[in-house]
Structure formats: structure tokens, C-alpha cells
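Participant: Several structures are given next for inspection.
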Structure 1
């Protein structure tokens, strides 16, 4: 979930509440939603994709190093 989702949800709530006497309630709900999503420690899709690529590259390097180590161990035996 992104901040865009929170903003859209907040906007919908604001529209609904603008027709009622509960104007302050909208501000409280918005703050509550932002707080809840912040506590979830969510990351953006972009950050997730970046970290996935970093992990893929790290795994490739590890595989290469393991192969090199295996060759060195066989050579020393």
C-alpha cells in the first residue's frame, strides 16, 4: 500500500464526511490511517524491486565464489 492509496482513501472519507456534521472526524481518521500504515513499515514497490535486484546480484556473486572455492579445494586435494 502506498501513500497514494492512503490519500485516495482519505479523499473518499473526506467526501463522505463533508456532507455530515462530522468534519473533525475526517482529520482524525486521516491521522489514524497514516499512523497505522507507518507502523506497518511498508515499502514502496520501487524499493522492493530495487532490493530484489540487489539480492539477485548478491546471490550470483555468492554462487561464483562458491564455484571458485570448490575448484581451489579440489586443486589442493
Structure 2
């Protein structure tokens, strides 16, 4: 495997959206209401950004995997 994308996804509790970004694919930052919608957006954005960043020309892969690592912080109220 020549190239793979790591996508970090964090739940923004104020905006009520999932925010995605990648340290190894310049320009990748997006958000969506659900994880499913976010994944569909990533499937469109990633190939476009690979082309813009000239990564498509540097790899022989026809399919490039992207890994999604998510984080969501929740709290609970403790009842005495």
C-alpha cells in the first residue's frame, strides 16, 4: 500500500456536528450532522484533494484506504 489517509473525527457538542480533518492530506476539513453523511462527504472530498495535492500521480494504487478515528466526549449527571 503506497498511501493511506488518516482522518480524525471529533464531535463538536456546541455546533452539534462531526468535524473531520487530516494531518496527512492537506485541505481536508469538513463537517456533517451524522457520521454517515460525513463519510459520504469524505468519499467525494478525498479524491478531489488527492488530485489537487498531486498525490494521485505519486501512487500506483487504484483504491486508497482512509481510516477514521473518532472521539466524542459525553458527561453524565450524578444523582445523590
Structure 3
């Protein structure tokens, strides 16, 4: 399941400045996460972005959780 979610997040240096996007669309992961953080619900996101799927939102959350778990070494 996690691998399927991970495949929904794409990186293309020629699109959105190389930032992570959803399935090659010009919908940035950071935009979806920001809207969720501001209280926009999943149903509203899906209505506002017709190309977006519920699994895409899950993929954004999974992506953020994985990034938050990256250990950083202090210099």
C-alpha cells in the first residue's frame, strides 16, 4: 500500500520548480498539505480539484510523514 501511495508523488525539474507534485499534475504536495492544515476538508479538495483522487490526499500525508521522520545530524 505505501509503495502505491509513494508512486503518486512525482518530481519533475521542469514542472513547479521541481517540487513534489501529484501524479505529474501541476498540483503541488505542499499546496494540498497547506490547505489541509488550514481546515479544508477532503471533500472540498476533491470538488475544487477534479483531477485529484482521495488516494492522492493520502499520498500527500504519507509523503509528509516520511519527510518528518528523516533524521537530521547536527553539526
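Participant: Matching task: 54, 10, 5 is the computed value of semi-axes √(5λ) of the Cα gyration tensor in Å. Pick the structure from 1, 2, 3. Kindly include the intermediate steps, with their values, before the conclusion.
Facilitator: Details: 1: 54, 10, 5; 2: 31, 12, 10; 3: 21, 15, 13.
For semi-axes √(5λ) of the Cα gyration tensor in Å, the value 54, 10, 5 is produced by structure 1.
Participant: Determine which structure produced the value -13500 for helix-only ellipticity at 222 nm (-39500 (n - 2.57) for each DSSP H run of 4 or more, over all residues; to 500), calculated from the coordinates; the candidates are 1, 2, 3. Can you show the working numbers first?
Facilitator: Numbers: 1: -29500; 2: -7500; 3: -13500.
Derived from 3, not from the others.
Bear in mind that the values in this text are calculations on the coordinates, not laboratory data. Please read these numbers as outputs of a predicted model, since none were measured by experiment.
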